[in-house]
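Peer 1: Following are the structures in question.
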Structure 1
Amino acid sequence: MIYEGKAITVKALESGIVELNFDLKGESVNKFNRLTLNELRQSVDAIKADGSIKGVIVTSGKDVFIVGADITEFVENFKLPDEQLVAGNLEANKIFSDFEDLAVPTVVAINGIALGGGFEMCLAADYRVMADTAKVGLPEVKLGIYPGFGGTVRLPRVIGVDNAVEWIASGKENRAEDALKMGAVDAVVAADKLQAAALDLIKRAIAGELDHKAKRQPKLEKLKLNAIEQMMCFETAKGFVAGQAGPNYPAPVEAIKTIQKAANFGRDKALEVEAAGFVKLAKTSVAESLIGLFLNDQELKKKAKHHDAIAKDVKLAAVLGAGIMGGGIAYQSASKGTPILMKDIREEGIQMGLNEASKLLGKRVEKGRMTPAKMAEALNAIRPTMSYGDFGNVDIVVEAVVENPKVKQAVLAEVEAAVKDDAILASNTSTISISLLAKALKRPENFVGMHFFNPVHMMPLVEVIRGEKSSEVAVATTVAYAKKMGKTPVVVNDCPGFLVNRVLFPYFGGFSKLLGFGVDFVRIDKVMEKFGWPMGPAYLSDVVGIDTGHHGRDVMAEGFPDRMAVEGRTAVDVMYEADRLGQKNGKGFYSYETDKRGKPKKVIDPQAYELLKSIVTEQREVSDEDIINFMMIPLCMETVRCLEDGIVDTAAEADMGLIYGIGFPPFRGGALRYIDSIGVAEFVALADKYAELGALYTPTAKLREMAANGQKFFG
């Protein structure tokens, strides 16, 4: 053994060839943490010192190659002073450069996922061989940063600037065939042939059949573009990427600027440019929020995994109520491999559900994400029915009928009689109490809420709601089924609106107050979209449906009368009474026309303004900052209450629920991280300025206590 550590070993194979193997002990994946980097330093030094070595192959002892850097260490490192952070980055880069500068040829065998620092390790080798099932990429922009182990330097010199910009700015994972086409890897083979292919390549390089020094040289030099080519290439790319990323996500454009600044330098100077830009991004609030989101997501996955031990396997599911929602649920289940019965009392409902599933599957085929054969398989896994005849073998039933407690209770009692005793029943209700619905059942322990968000195929969140009598097995099985469907489940306790809608309605409450003061809804939409929401509150109301919002508001007002009850008529009442229900009937706050692609396009409708005049109580001048505070303070305050009331267990789950469920701006990290970014004491003081607006704006006693003690929700 030439070197043996806890993450890396270097051993002789044959004829002067050594294998540097990544296999981090005690972890399911390889990652670059301090230990791995230190051992890579020692490994490279050991190889350098051994004159008998003629070539190096780099392998992984795990199913993945290297997933990247250890994100948990990022948070700690990014607090360091700039100079220290730059120095540390360059020190790490020196290890990769010394590996690249070894006097002997190097080949890396990419057996699985190689992302971020993992792929940057691959780029430092002379040759790359990839298993046909592996994926490579540089996803750092998704964390608000860009590659920091030489990715912005080596990748453009390996695959060309245009391709490198696309890979780095999008942060996407790339399949083997695409990596080969781009020249990011030199060969793609079946996974079981990978070791043999790497050995063959290194032997050819040792024999002089392949010139590894010539292969290495472009990575050490400046980019091969003249001044005019550089200007055309970089300026076009910056314009396009800025348009795609938007103003709130600086990392993709900063990555291009870094490649541009380093274009006329050799490797070592270019790495200094990369390090300086990397540190600048690392200190941004966007990076802090996006890294926080990543860590929150990991926490959610860990919590969901705890349920696996007691969850029952769902081999056959059912959905009650077809239509758009039922069809979306059926599509999601079938496309992820769980057959599903789709029941409705009307033939038209069944047809609508099948059409929805078929349309969604067809789009996947069009985009090349699914073969026609797989589409047929998924469609065959959806079995339409108008009776309970086949329900005896069902493991879980998702009820998705009309949002009316009496109708839901009747349907749930009916289906309970048709399924086996241990089948789980789940209601896709958005606001109605699970404990209330459970009163109609003989086996309430088998009943939970399973709230999908619309459109089902696009929204990642599923709220799994625990009622008073829901068993842990019922909760665990529903969580496991949601995961199997490709969703992110968050377990919440029962209350009106659960987590997401309970928090969303105070946001709409702030919107309603602004309209009562005569503020233009189009202006409010623009301000909130600039703040980072995918759509403003008026447009969101139209998309959700004014009737849905009207019903939900009444449920919430009944549940939380102290702060959510409304006096007098509101904008939602006016729209509802005028039968302006939003996109579903072409008129709401906006009117809707069909664009060239057949999608609804909003247009300003003077009639909406006329209707809204009747609910203006006083004309008040408000700033853009006021608009943000009117809407964000109630939303954040209700999130705090949900955490304090135990509706959700952790701050991480609360924030992820809002990001995945209602599109809370990810670069702001969630409602509780947003409070942290302002400062808890500062947020309390801000809320107190708006105290005249009512109880929605009143800080809780515990939040005031946190403010007094200098506490935060995170860290």
Structure 2
Amino acid sequence: MTVGTETSIEPPVHRRPAVGTGWQRTLTDLRKSFARDLDDGRGFLWWPVAAAVGASLYFAPMSEPSVGKLALSGFGLFASLVFILRRRSAVPHVAILFGLVCTGFLHAALVTRLATHPVLPFERTLTVRGYVVAVEDRGKGAARLLVQPAEMDPSPRIGLPPLIRVTTRGKIPTPGSAIAMLARLAPPMPPPLPGGYDFARVAWFAGVGASGFTYGAVKPWPEAPPPDTRLVFLSSIETVRMAAASRIRAAVPGDAGAIAAALIVGDRAGISESTNEAMRVAGVSHVLSISGMHMSLVAAFLFGGIRLILALIPPLALAWPIKKIAAGLSMLGTGAYFVISGMDVPAERSMITVAVSLLAILIDRRALSLRVIAVAALVTLVLSPEAVMEPGAQMSFAAVIALMAGLEAWRGRSGEVADGGDVSLLVRMARRFVFWLLAALAATVVAGLATLPMALYHFGRLAPLGMIANLITEPLVSFLIMPMGLGAALLMPFGLEALPLAAMGAGIDAMIAVSRVVATWTPGGGLYGRPMGWTMLAVVAGGLWICLWRGRKRWFGLVPVIVGLAFVPIGTSPGLLISGDGSLVLVRQNNGVWHKVGAKGGFTLDIWMAAVGLDPAKVLSLGEESACDAEACSLPAATGRPSVSVITQPYAFGDDCPTAQIVVSGLEAPPWCRPTAALFDARRLAETGTLSFEIEITNNGKLHLTESGRVFGDPRRAWFAPPR
């Protein structure tokens, strides 16, 4: 004790915590967490998301954006640049994202206008002379030709479309040959369902301005001038592809050979409809389209094989960067596979992703990371902004982002994995096998959940047992089918492809068998119906939030995911669908029973039925209560449903207009035609395209129709033919 020092003990002071301290601490932690992620470059991961939002804002509406909207978007881009230059904490990040939204919108508009080409304005019969660019053998003597027209008679006033697609029968021409044909051509097909897949938009960016069929077989055009260099190059590639596909089908008969040809050269002709349907229901149909899985497997086998060979040569392994050499050579090999596979749009997107990943190796960056995926997405949007509306692109990037986010989270938690060198080889192999099995199961679950919203919205179906099917088939594809396919492609120039093709066919047969079994176990074929669009957007937005941020704040993304999924069962199936050509109607009774009115069905009806959750195989039961004759098809009124008449001949207007509540026709109705509720004739449908309505029938029997969707807006989108 120190002498002369006074010690005083004061009682503790109990202070009440300030109101809101807990919330303030939480908000402070959130700000710090966002700041850490932004400092680590996580903000860059949102750049392609913002650009994709801008592109979708251009493509999604039914009407072409006005000059005022384009100017407003340009002003928004300028304003964002001003805020970026102010350099204030979070302002630049928000401004960059806003600027990218505006840039994506303007870029999509620019690319659409640069793609402008003549589109046949209406259906007509013409004599066409031109050059065959590509041939797709449809089996049973039919083929679909991609033709570059050189002459048309009579010549369209708008000019010649760059490309046309025609289906023909008889002797199939070879790519590059000059042909003449009499063809019935029409503008590319608009969406058969409001908000559905837009075939006309896809054709617009592919340069296709008409499609149809030929009368009789095509004939040679001996007086044709020589084709241009580009056409010669493309036709030579198609010739190689057709020859390879023929050799593959000859070596492996049946559906196995057709699928092998699809996986090696991208030729999907010859696959039976039963196998296609079984794979769709089982959730493994993605294997048939050359996309990310195929490109990545080819790149992985080439990279690993080349690196192994170089590592076995000590002078090269010690003196040269064999990892980078392997990456460069595998990039060339994957590019060759891309060319020989047909260079279609899904393969192009996958090639971009693989090329960016291999480029990351060349510049000493991690090949598998979310930043690499973000760069690949930006490159894809720059080259093809329309990809933002394609189901294939959406599902591909959703699966890859979810898998990369899961891999990143696993890396962060696991750290370095012990090699286990202190145990026996058998134990290490068993451990690795179990680890691989669990990793494959986790990857299948993650990819399946990530792609579920897009699959449900675009196709109206679920694959509830798809995870089981993929868990069994993906090892077959990864370790047997694709390696043997790559080996067959490399040995085919030497005529030694028979053995690897036989092994590949055995693997494909096993995959088909699994698909058929799983398809029979799937209740109702997995058909569910199309949910409301906003529910899927909420799920996707929440999923992106979970994948692209780190820390606890990422789980805020569960809120929109749960809300979106909660409203999915409600659905928005319309009560009435009317085809754009006035030949088909689908109407729902109050008790949930659907009725088809009209003799026509086929593809359009299949799309409609999938959208409302009906099995297309039961199409005949839809028309039981409607009657058709040579002039019209009629459905009488009953409890909870209106009377509908679909008129095909002018004489029927006099009988049906006074009596039917709803009259639909592909003809122009006479001025005196006044049905009790609504008339949809050629004049009206030419302005709207396919229509959907909600139906309400009051207690006194009065019918109210509320439009819920249409195909054509005003002004009409650039890729649609103008109304006559």
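Read-outs: derived from the displayed coordinates by stated rules, not from any lab. Note that this is a predicted model, so its numbers are computed, not measured. Cβ atoms are built from the backbone, for glycine too; each structure is taken alone.
Peer 1: When relative contact order in percent (Cα under 8 Å, 6 or more apart) is calculated, the result is 8; to which of the structures 1, 2 does this value belong?
Peer 2: Source structure for this number: 1.
Peer 1: Still on this structure, I have one more. Of structures 1, 2, which gives 0.85 when FRET efficiency 1/(1 + (r/R0)^6) of positions 327 and 559 (r between Cβ atoms, R0 = 41 Å, to 0.05) is computed from the coordinates?
Peer 2: Working through the options, I get structure 1.
Peer 1: 1, 2: which one has distance in nm of label points 7 Å out along Cα→Cβ at positions 503 and 519, as calculated, at 2.8?
Peer 2: 2
Peer 1: While we're on this one: Hey, mean count of other Cβ atoms within 10 Å over residues 31-38 derived from one of 1, 2 reads 18.9; which structure?
Peer 2: Traced to structure 1.
Peer 1: Taking distance in nm of label points 7 Å out along Cα→Cβ at positions 111 and 463 for each of 1, 2, which is largest?
Peer 2: Going through 1, 2 one by one, distance in nm of label points 7 Å out along Cα→Cβ at positions 111 and 463 is largest in 1.
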